[in-house]
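Laboratory data are not the source of any read-out in this text; all were calculated from the coordinates shown. Not measured: the values here are computed from a predicted model. Cβ atoms are built from the backbone, for glycine too; each structure is taken alone.
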Structure P
Amino acid sequence: MERKPVILLTGATDGIGKQTAKELAEKDYTLIIHGRNTGKVQDTVIELENINKNSEFYGFVADYANLSDVNKFAEEVKKQFKKLDILINNAGIYSSEYKKSADGYEITYQVNHLAPVLLTLKLLENIKHSQKKKIVNVASMAHASDIDLEEVKKGGEHAGYEAYSMSKLCNILFTKKLAAITRPDGITVNCLHPGVINTKILKEGWGAFGADVKKGANNILYAVESEESEQVSGAYFMDKKAIAPAQIAFDEKVQDELWKINLDQLKSFL
């Protein structure tokens, strides 16, 4: 029997992530989902099993505000799945108040950027040895147009929109740097803006109501499954088209410096 492609989707128990999980469940994949709440993860797995009795679903719990938790999560996935075809880094938050994580970083920066970087780098070998070899990072059109790398070194000094927009620029810079590094291995690394979608993040940050989560899920699936996304690496998608993000995202010196900062911040886990 042919092996089904294995997908890991983070932040899969709510909002766009949950809708994406439901749509992936209807297809021919082995699906690993992640959330930070045990009950929600268990409920989501049951829901997915009801959608498709012929696929396998696995749930993992990890709190992105704790890097040791993320590290343990990565190690468990590595052991259980020697080949990981597609990683979708979707988990994220918006925090109106300034808070520090258990690791001493501003919470938005850690959850939205540093934790996904750790997970991705820990799973890179498993992705490299799979068939699909694909990484998709959920960024945002709300990404910043400049970055203070000294602030990043300190782990973030802002909250609210400034922290969120910086974390999303970091997602894009990381995507472009990782795409360049992994190109010889045939891995594609792309990112996307999922849309202005009716989620907790939108309500928390903007108090607004956006489009249905189905639109966000469709934008993620385009970056995962479309022919265009197969042929490019380092791209930023919006409304199912590869477009240019902020000019700074193309600055290789900034990409390199952020990469070095992140490796230093994660050195005890890598």
Structure Q
Amino acid sequence: MDRKPIVAGRFYPADPRQLQMELEQYTGPLQTGSDKPYDRLIMVPHAGYMFSGKACGKTLAQARIAPTVILLGPNHTGLGAPISVWTSGAWEFPGGMLNVDEDLASDFISSGKGFVENTAAHVREHSLEVIIPFLHHINSETAIVPVCVSESSPTALHKAGETLGDIIASAGKPVTMIVSSDMSHFIPAAKAKKMDSMALEAIIRMDPKDLYSIVASNQISMCGVLPMTMAMFAAEKLGASSGRLVEYTNSGQATGDYESVVAYAGIIIS
């Protein structure tokens, strides 16, 4: 089963030529021939490109992304299983598609650690779709495993994250995790920056337990905290110890309204 785009023409251009022009603008010149190790985990935002495209493109362009990518995002629709994996076919966008790594996806399902084969969580969810054109632009041969996460138990996220780390370690090929998440929603820009800095600091020092606790106790409206917590546990098991903030911005940069913003961050964890 192939996934058809649902937010083309709203979050990003439906015309392939216009989309390509915007992708080139947001990423700038792409690095080639690097011999640096692939990054373990990247976090990028998923709003409309006019709001978050610059942060997303800048972060991905600076990252060293493996040819196989596990995409993890939040569940805005409430549909599907707590940890829903799209296991076959391709994800389409205007002008192209990325194929699902079906063998790697099957490892998730056979793990017995809460990963469920499920398309319902994905068909109306935008958070991973908006990343697909960027990945194709950077490497059209990228293979993906899309995972939609609504599991809220920190214990379950820890176990699933460690399982994810084990799957990556035994994959026999390089794998990068990319988490799709926006930061604070619909509060003044100054407050968003103050709140988000606490969560971002926990991410940068690679403390998934503290990230979960800080977001919950301070009611930070970071929509991708659940997949990010899971992915950080995986990255921790794989040996990651710190990250770096590439970009932090908000929707006010596009709208001029700084009294009610959505904030966006790009982070790379090696």
Structure R
Amino acid sequence: MDSTDAGSFWEANAETWTRHARAGYDLYRDALNTPVFLASLPPIAGLDGLDIGCGEGGNTRKLAQAGARMTAIDIAPTFLRHAREEEAREPLGIRYQAGDGTALPFADASFDFATAFMSLMDMPRPDRAVSEAARVIRPGGFLQFSILHPCFTPPYRKVLREEDGTVRAVEVGRYFDGIDGEIESWRFGAAPPEVKASVEPFRVPRFHRTLSEWVALIVAAGLVIEHMAEPRVDAATAQAQPYLADTRVAPLFLHVRARKPG
């Protein structure tokens, strides 16, 4: 599967994805993943940033609100349309353009930093995506990204619960399967049942790599890892939102920040 093929799946998802994400159904993102990601960012006010695989622009806007001068790319036209409409409604100076994360349309050393919120594991050749991000970052700059945790969210993951709903364990498998474009079908689990029933599930291509493979491709791109995180909710949040309680047993996400030597 190449980038054009992968992009066609995301274009097919984009309309429903945008509507459901903005309705608050992406609870893992809103209550855990994005807040932890933003809290661990170095200061970005006044810096030139690139958001790779920006989707409908929700996280890009948070970066701009933190003071960064943001450019953002996505491969799906419908995502870009929604992002630009929101920028027109409430301008933050964000420049959105079509682009492939594995072949960035920018000159070398164009940005002070780059982010990729949950996008790199959905791109063919994630090694190229990381090396392209490294290419367009200025010396001393950084790439910070989040992905599904390679160890605890491989192609097979199942949350095991007790009869009362308490999470007992997370069952994983197929960790060493180097999948390239295998299609997963799912919906946002926090969406009400009637909403889930009213739409077709998302169909998402995955490009799974092991943890050691991710480290190797970061190193091969000439970057130096300086921060890693495995977000989990606290006990109070898990009690209030049992849907998120699995992250207290095993992480769903992995965050990495890697810097380009300057």
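One of P, Q, R was used to compute mean count of other Cβ atoms within 10 Å over residues 30-37, and the result was 18.4. Which label is that? Working through the options, I get structure R.
Compute distance in nm of label points 7 Å out along Cα→Cβ at positions 238 and 254 for each of P, Q, R and report the one that scores greatest.
On the way: P: 1.5; Q: 2.9; R: 2.2.
The structure with the largest value is Q.
Of the structures labelled P, Q, R, one was used to calculate helix-only ellipticity at 222 nm (-39500 (n - 2.57) for each DSSP H run of 4 or more, over all residues; to 500), giving -9000. Name it.
R
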